[in-house]
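Engineer: Please find the structures below.
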Structure P
Amino acid sequence: MPHPPPDPELAVAYIEGRRPDGPLLAEAARLRDEGKGRTVTYSRKVFIPLTTMCRDTCTYCTFVKPPGGGGEYLVPDDVMAIARAGARHGCTEALFTLGDRPEDRWQAARDFLAGVGHDSTIDYVSAMTERVAAETPLFPHANPGLMSADQLRRLRRSNPSVGLMLENISPRLLEPGGPHHGCPDKDPQRRMATIAAAGRERIPFTTGILVGIGETAGELVDSLFALERTHRTYGHIQEIIVQNFRAKANTRMRHRPEPTPEVFRRVVAVARWIMGSEMNIQVPPNLSEDFSIYLDAGINDWGGVSPLTIDWVNPEAPWPQLDRLDAVTRAGGFDLRARLPVYPEYISEEWIDAGLLAKVSAAVDDRGYVRPMEGARP
């Protein structure tokens, strides 16, 4: 019997383990099968860490570093070298990840930007994604933090999709002692404003939640409903990432317990229940020892997996080999297919810039998946 429509109180009860999770998992799997069938996707990517400097100081992050302590920018030649190496390895996505507005905090950032002829980090991101899109077969997917409508509009020319994690809708996490204290760019209302602006600009958008950083079950549910409402308004959220916190050495949250697989699986299933059958729900496979269990919780995507570069945000967690990813997916009764950073349902003139659409369309088959390359893995 189908589950009742999503109810916030019942969703919280499921996450907290106050209701048996069997009906929830069954409904999540049913919704996934209804909307997505038995295909699970991934994106073959290279990770381009454009700068490891940032003005925020999240208490769980090892990606960000100060000038003189590893904080730096990639120069244009290095960006292009990574992108071209990715192309040689059959990648289709160039994931640009970076800190938020480091020039507002660090003189070293301002000096670098002046030296390469840019006024801001976001301007440098735009210029480099334009080069990668024009000079390589790869498709950029930028995650540069908070963005204005004008900035999003420029990125749309070279990025078939853009991303920004909500993480959590609760402003409580900004308070002293919270994981986002002293992080102006983690203000959830500002992040939601960026997500909504992307909808108005007709940009396929990736976002999601981070589970286990000190939020309550109610705050997780509130976050998912906030994203669902925004997607209902604009229709542009192509993917919800449900990511589990991993405690990292040399961070202030290094001793915080990580969410158990059982709790995290319930959150994943609640995300499917709230977001519905048509949404793409992703769990990163490199952050769980047994990632197969999330197939039973309604996911249909593994996210970006690289044959070349590490996960710069979680460097302690290596990507699974594509052979293993394929085997686990097939063992669960699914087919594994490669996709672009933009999902098949968004490959149209409504969503993709006119100057980019022909390149996107030429890279996919009639179902919108990446055309198989002779001798390539899945």
Structure Q
Amino acid sequence: MAVPNRPEAPARSTNGEDLREFTARFASAEEIADWDRHVTANPNGGNLLQSEAFAQVKGQYGWKPLHLVYETADYSSYNLVLEKSFPLLGKLWYMIKGPDVAGAEDIPGIAAANREFVSRAKLGVFAVKVEPDIVDSPEARAEFGRAGLVKTFNLQPNDSTALLDVTPDEKQLLRTLHSRGRNAVRRALREGVEVRNVEGTEENFRAMYALMTNTVEAKANVQVREYDYYRQFWTAFISRGQGRLLFVYEDGVPSVGAFVINYGRKGTYKDGGSLQRRNQYGDSHLVQWTAINQLKELGITEYDFCGTPPSDRLKDTSHPHHGLGLFKTSFSKTVTDFVGCYDQVLSPVRYKAWTLAGEKVFRQLYWRRHRQQFY
């Protein structure tokens, strides 16, 4: 006797829930014109590295910005994709700090949508790099494995970071800080340290860059991009009302600087630096405290200190972010580890060539030609 056809059971995530199905498409001209509003309406509120301003900057540095929309029954997600083309290999997509999804259980559906869209539209993409702001956990890693994604090296400094909930009122918020940060802020206030908002001029940008490089040389074994990159970055966010520059002065000279960003409901301490010999105690802490309270007035609910060592390496003095991590965790007592960067392989043959030699060769060539970072 023939067995009647039965409908297939819906696919389920590792936690037993039905998986969402997604479609993918490029954004319309009207959507791109209103890009930031769409991105900040994403499930996790978007990310400044998905913004219109950042797309403009990366378009000047060897990447082609694309605007990708995922749609499912429950929500839409707008994501910036950076594209580069390589001889013989085809195109690499870098979905910087994306996709923005409701949870790790949506990653398999996103991966399926990528594969279908790239194939149907004949886009010639051999791999997609993703790095969503999904908190790392065994369950999250299982979903990425289920989607067939491959863990690769992390690219962004805030894949581990200190996050601060800034929704309490000012007095309560101050009490929530780590005692080191709270005491430094209070002392700076008592001693009359002054924090100033300054204009985005060439003089101030040069001063900010000098403070940054000074701090990196002293406290972090990391590479700072060339000045022109930061000038374009700071200008792009300031011109949209999304960035501001704050200084403390000693003897008429900037001694502490910070560039902070408000994007949707998130604030970010993007860049900072200071002179290593200063007389005003707590000045760098007061800059952050001032920025946090200014951005709160613009509606942020979370402040990202943008990069620490992973939570299990906070005390590791060999980590390149150890010194900066000590400062940032004087505000937020915990570190959040995100899943980091994964590759979705769309062409196994071309991806193998990329990983064996292609990526290394193209990064070296790009550096020799432009003296700039590849990603």
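Every read-out reported here was derived from the displayed coordinates using simple, explicitly stated rules and does not represent laboratory data. Predicted, not measured: the structure shown is a model, and the values here were computed from it. Cβ atoms are built from the backbone, for glycine too; each structure is taken alone.
Engineer: For which of the structures P, Q does the calculation of FRET efficiency 1/(1 + (r/R0)^6) of positions 29 and 325 (r between Cβ atoms, R0 = 25 Å, to 0.05) return 0.05?
Structural biologist: Q
Engineer: Tell me which structure, out of P, Q, gives 1.17 once Cα Rg over 2.2 N^0.38 Å, for residues 101-204 alone is calculated.
Structural biologist: Corresponding structure: P.
Engineer: Still on this structure, please answer the following. Rank structures P, Q by mean count of other Cβ atoms within 10 Å over residues 141-148 and report only the one at the top, that is, the highest.
Structural biologist: P
Engineer: With distance in nm of label points 7 Å out along Cα→Cβ at positions 93 and 189 as the yardstick, tell me which of P, Q scores highest.
Structural biologist: Values: P: 3.2; Q: 4.8.
For this comparison of distance in nm of label points 7 Å out along Cα→Cβ at positions 93 and 189, the top structure is Q.
Engineer: Quick one: Rg/Rh (Cα atoms, Kirkwood Rh) came out at 1.00 when computed from one of P, Q, so which one is it?
Structural biologist: Working through the options, I get structure Q.
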